[in-house]
Structure P
Amino acid sequence: MRIQHLLALVVLSLATVPGARAAVLAGPITNAANAHTYYLLSSNTWTASEAEAVGLGGHLVTINDAAENQWVLNTFFPLTGVPYASLWIGLNDAANEGQFVWASGEPVAFTYWYPGEPNNLGGEDYATIRHPSEAPPTGSWNDLADTPNPPTFGVVEVPTPLPVAVTQPADQFMPGSARLNGQANPNGSPTLAWFEWGTSLAYGNVTPPQSVGSGSNAVGLSNVIVGLVSGTDYHFRARASNAFGSLAGLDQTFNLNTQRPVVTTLAADQLTTNSARLRGQVNPRGSPTTAWFEWERTRIMGI
């Protein structure tokens, strides 16, 4: 047994060689409470562990409440296989001593420090979850230096990406109606998309939700709205939603009056004693347009 114990210490010491990359030991593991994905990294410094977390698309774990802290403790300590190990979390005050922040940038809404911690003993800037075998309170936190002892394993959290909505210009303007356009990217989860519209940024109206699938590419969506009043400014935006949340695109506006075609009358030419060519220009402004000339004979005095 003593030989096995010594071998384990050798392996762990190799994993914490300065500059060595943290490796994934377990994962992905999904937390049913938030649908986020988690990984356990090999024992290493906080800095190396956070770098690996960023490479996986996340950060060292952000803990927002006691239930999540308990889930991390129950899930990952058994996977380390090492007595008296600790777990790196994303909380740190490396930038400003005493001002702890999450590596993910999320606000600090929950902490669970062991009594007397954090104490910054010997320049300790990085938070860990203490091993359950240590003195209670179980699962409480300690601050450690970036070269920890005992072995400390990083826990990575990768949030489930929200869908993305993009609002595109309206078109197909008709008296009393217009077509709203946009795109939505489901980012891998079943997603519904729709438009919010109205005469102010409060919107107040929505179009029927439509499925844009669960792929990873942008999907176009359009909807014709009716009952519009000429001369009124209308606001609209696309919105996409899945089980993890929703996001709205940027606001766009239109006014049916500004969609009227622009007509310019140009001087007639090719004049003869009994004919002339009438000339003009028309800007349809994106809608099917018919143009013509109106003219009549005007009697000039003496002729």
Structure Q
Amino acid sequence: MLAYLAAGGVTLALGDGVVGGGWLALHLVLLGAATNAIVVWSEYFAAALLHTARTGERAATIRTLALNLGILAVLGGVHGGRPGLAAGGACLIGVVVVGHAGMLATWIGRALPSRLGNSVWFYVAAAAALVAGMGLGLWLAGGVAGSADAYRAMRLAHVHLNVLGWIGLAVVGTQFTLWPTMLRTRMMSGLDRAVRWSLPPLVVGLAVVVAGLLTQHRVVALAGLAGYTVGLALALGPFVRTALRRPPRTAASWMLGAGMACSRSWSWATLSPWPPARGWSTWTAGSLGWSRPWPPGSRCRR
């Protein structure tokens, strides 16, 4: 994880010295560092919540090697204009992530009922979002979009699946347990209800967002973002009440609190650039500040 973060920082610092450096730096951090962190820590938290044994060291090592081999293949394939290498890497990542999600789902089915055991489903849903996001990423890199508008819509759907889905759902699912632990206080009453009630609107909302983006129906995408925001509000209710009862005092707790605030702000920010007077192309080109296409080696230049 540290190697990906360092490589991303160096790539960003080099600026125009690296062709497609912005794309590469972003994916080194989100696909490289974040994906490794989520896979490792989701297993750790799931095993603790479900009172089950973690996978053995050999299996964990093989999984880590396969995951990172896939990540490097995707980064090199897309950045270097080798779609076959990128597709192979994405398939390898998909196998690892789907296998990981299947293992977590099996643990849930076998475990005795526990107060926060259902929060492990957040990791399973996040894995599904990553697989879908990678599929869109491969289409983008392969240049299958028939027009500039279709390309931009696919790119934005790809971003939402990976940021609000893979990373967002994993972070929300983790904070149920991690936040009161970091603040050294007991869990709030109603936390189990927040776990059960928040996941459906989050998942359905994200699916509607993606459908609206891909079909270029603004109202549908807005409705999905509103639904996702409702789910996020349900999940963060105990988070806020816990912080009010015992405010964060350490750097780690402040960082987690800031991260949750950023995730909620990001979901709200994507609602703002949608005035009816602006065209779809204008919004999709500028909503995230990404006016450049993918790396020059990819086929998706428009």
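Quick notes on this structure:
- Parent structure of the calculated result -4000, given that helix-only ellipticity at 222 nm (-39500 (n - 2.57) for each DSSP H run of 4 or more, over all residues; to 500) is the read-out and P, Q the choices: P
- Winner on mean projected area of the Cα convex hull in nm², for residues 187-250 alone once structures P, Q are ranked, highest first: Q
- Identity of the structure behind 68, 19, 17 (criterion: semi-axes √(5λ) of the Cα gyration tensor in Å, calculated), options P, Q: P
- Computed 2.3 for distance in nm of label points 7 Å out along Cα→Cβ at positions 179 and 211 - originating structure among P, Q: P
- Origin of the value 14, where relative contact order in percent (Cα under 8 Å, 6 or more apart) was derived from one of P, Q: P
Read-outs: derived from the displayed coordinates by stated rules, not from any lab. Everything numeric in this text was worked out from a predicted model, so none of it was measured. Cβ atoms are built from the backbone, for glycine too; each structure is taken alone.
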